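In structure tokens below, several structures.
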Structure I
Amino acid sequence: MKKPILNAVLAAIYIILISTLMFYGDTLSRTEEPSVIMPIGMLSLLTLSVAVMGYLFTATPLQMYIDGNKAEAVKFFLRTLASFAIITLVVFLIIAIGII
């Protein structure tokens, strides 16, 4: 993947999927009793999310950096970060306006 905007969009899609699962996940639960499996599941999800986001945000810039394209790698990372910041801003604007 050589497009920072694509990386940011994929990160947003991942967040949408996980958030949807978490929002509707309580309807999938068959029991109301506390269980150790919920903290295990949440920590596993956190670990997975860190790995996915780490890959989407740093894999290409790190490879570029190792290949000697240091300035281009930093630029790529910052473009990915800026793209994701814009997506995040749009989400908060949608919340503030009350569209969804």
Structure II
Amino acid sequence: MATIESDIEKYLAKLVKEAGGVYLKIPAVYMSGIPDRLVLLPEGKMSFVELKRPIGGKRAQLQKYWNKKLSDLGYLACYVQTKDEADMLMKRLLK
């Protein structure tokens, strides 16, 4: 059975909770392209996350713009398409 975006989201949310953090969905009501998840961990560690389905998940130009803009401002902003990428994100945040 193929992994879908909701499977990745549940997995990442579980990892965040286990690390004592908060996993938030950000509705894109006022701005298109902003990453739609926010990972908040103890000690002020955070990341903006855009989840994409593992196969065929495409990044819109506006999403690419906001990912770069947030990164340029010093925030960790990333795309997560697999459980391995979720694991790598958490390792990066927790080190």
Structure III
Amino acid sequence: MIETARAISKLGYWAGLRDDPDVSTFVAIDSETDKLPVGEVRQYWAAHALEKEDVEIGRAERLYAATAKQAAEALVQRLSWALDARRRRRDESGS
């Protein structure tokens, strides 16, 4: 969930959606968890340090799970038209 928040936060910046309330949810989660080692950076951390951080990661994921799920569902509902349009263009072009 933290990795997803980071990805949506970046996407919101690139797409000019940082002020969107649902994207802002992920920006806030990203900001609150930016020091936690998730994803590829974990390979550079010592095992004993990861054990401690994993407790914090678990706490953060429990804390933000419901809010993130609600925001993700709202984004999917509002933006699914873009995927449908992309699929239609792809079908029309034969690619």
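Here, each number is a calculation from the coordinates, and none is a lab measurement. For clarity, every value in this text was computed on a predicted model and none was experimentally measured. Cβ atoms are built from the backbone, for glycine too; each structure is taken alone.
Odds and ends about this structure:
- Answer label among I, II, III for the case where semi-axes √(5λ) of the Cα gyration tensor in Å, for residues 39-86 alone, calculated from the coordinates, equals 27, 13, 5: I
- Value -12500, calculated as helix-only ellipticity at 222 nm (-39500 (n - 2.57) for each DSSP H run of 4 or more, over all residues; to 500), assigned to which of I, II, III: II
- Structure responsible for 15, 37, 27, 15, 5, 0, with P(r) over Cα pairs in 10 Å bins from 0, in percent calculated and labels I, II, III on offer: III
- Distance in nm of label points 7 Å out along Cα→Cβ at positions 23 and 71 - structure with the largest value, from I, II, III: I
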